[in-house]
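Chemist: Listed after this line are the structures, all set down as structure tokens.
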Structure I
Amino acid sequence: MIRRLRRDRRGVAAVEFALVAVPMLMLILGTLEFGRWLWIMQALQATAAEGARCMAVLNPACTGKGGGYDAASTQTHVRTVAGSWGVALPTSGIVLNRPASITPSSGAIGNLSQVTVTYTFQSVVTGLIPALGGNKTVTAQAYVPNWQ
């Protein structure tokens, strides 16, 4: 009976599939999540650059009723741009800095508009396999010289 059991080859494919399926699934899911992370990084960088440019040139999307720089309008514009990339950026994740003027004694390099966006990347894989870690914070910055 033992000799017959050793020669029996039925079920070998199922055992081989069970051994290969888990690493293959992890490789595929890891590749997809890495692609999503790169997408978020690119989206945040493009959003920060567009927000800084909007502030620097006083684009109507970033100005108030008087035609001057308006932080609330700029935040709304940055959130809209992020939304067009499919990223739901919270208002708390947007930091704007547009100096009114630069004095020579301040030591600043130039009159730059700065936008910093921060987003928490939530991976689907960590929900399935908690040992892989938690959510990661992604940050992007952009600087543009003020034109006006």
Structure II
Amino acid sequence: MKYLLKFIKLPIRTKLILMEAYLMLSLAGLLLWAFKFKKIARLLGRSNRETAVSNVGIDPYLVRQVANAIRTMSPYTLRKSKCLVQAFAAKLMLRRRKQRSTLYLGVAKAEDKKMIAHAWLRCGKLYVTGGDGSITYAITGKFAS
């Protein structure tokens, strides 16, 4: 109840981006659950391509708004919104705002020798979701739009 009261007090623009983030997280989660990755990969952008690591043409304020909205709403989705769902949803939101981004997929070995995977999204020089995964994970895929 307290979260609902907090939400009601927010400015309308904040409410709208939070609702959009919730919808995009739900849509991304549903698509990733219902379809094989190959089928939805084209929604992520051009395979094996990266966007420029430059903030030219990027609106950092918009990117931060999207990042904050995704981070805020991901704990409240019906299905757990892990890194790939968050990166996918943020990519869709940024595409609507005409902001170029690259979604990365990576793998690493955990201490117990099991493979772990991670996804992250970069827009210009800013990491939108997942941090700079290239520090820990070997990049296995990238999708640019």
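Every number here is computed from the coordinates shown, using simple stated rules; none is lab data. All values derive from a computational prediction rather than experimental measurement. Cβ atoms are built from the backbone, for glycine too; each structure is taken alone.
Chemist: Looking just at distance in nm of label points 7 Å out along Cα→Cβ at positions 6 and 118, which of the labels I, II belongs to the structure with the highest value?
Modeler: That would be structure I.
Chemist: With Rg and Dmax of the Cα atoms in Å derived from the coordinates and found to be 25.4, 93, which of I, II does the value describe?
Modeler: Going label by label, the one that fits is I.
Chemist: Something else now. Identify which of structures I, II gives the largest calculated value of relative contact order in percent (Cα under 8 Å, 6 or more apart).
Modeler: Top value of relative contact order in percent (Cα under 8 Å, 6 or more apart), among I, II, belongs to structure II.
Chemist: Moving to a separate point now. Of the structures I, II, report the one carrying the highest value of FRET efficiency 1/(1 + (r/R0)^6) of positions 30 and 94 (r between Cβ atoms, R0 = 35 Å, to 0.05).
Modeler: With respect to FRET efficiency 1/(1 + (r/R0)^6) of positions 30 and 94 (r between Cβ atoms, R0 = 35 Å, to 0.05), the highest-scoring structure among I, II is II.
Chemist: If you don't mind, there's one more thing I want to ask. Could you tell me which structure in I, II was used to calculate distance in nm of label points 7 Å out along Cα→Cβ at positions 14 and 54 as 5.8?
Modeler: On the way: I: 5.8; II: 3.6.
Of the options listed, only I reproduces it.
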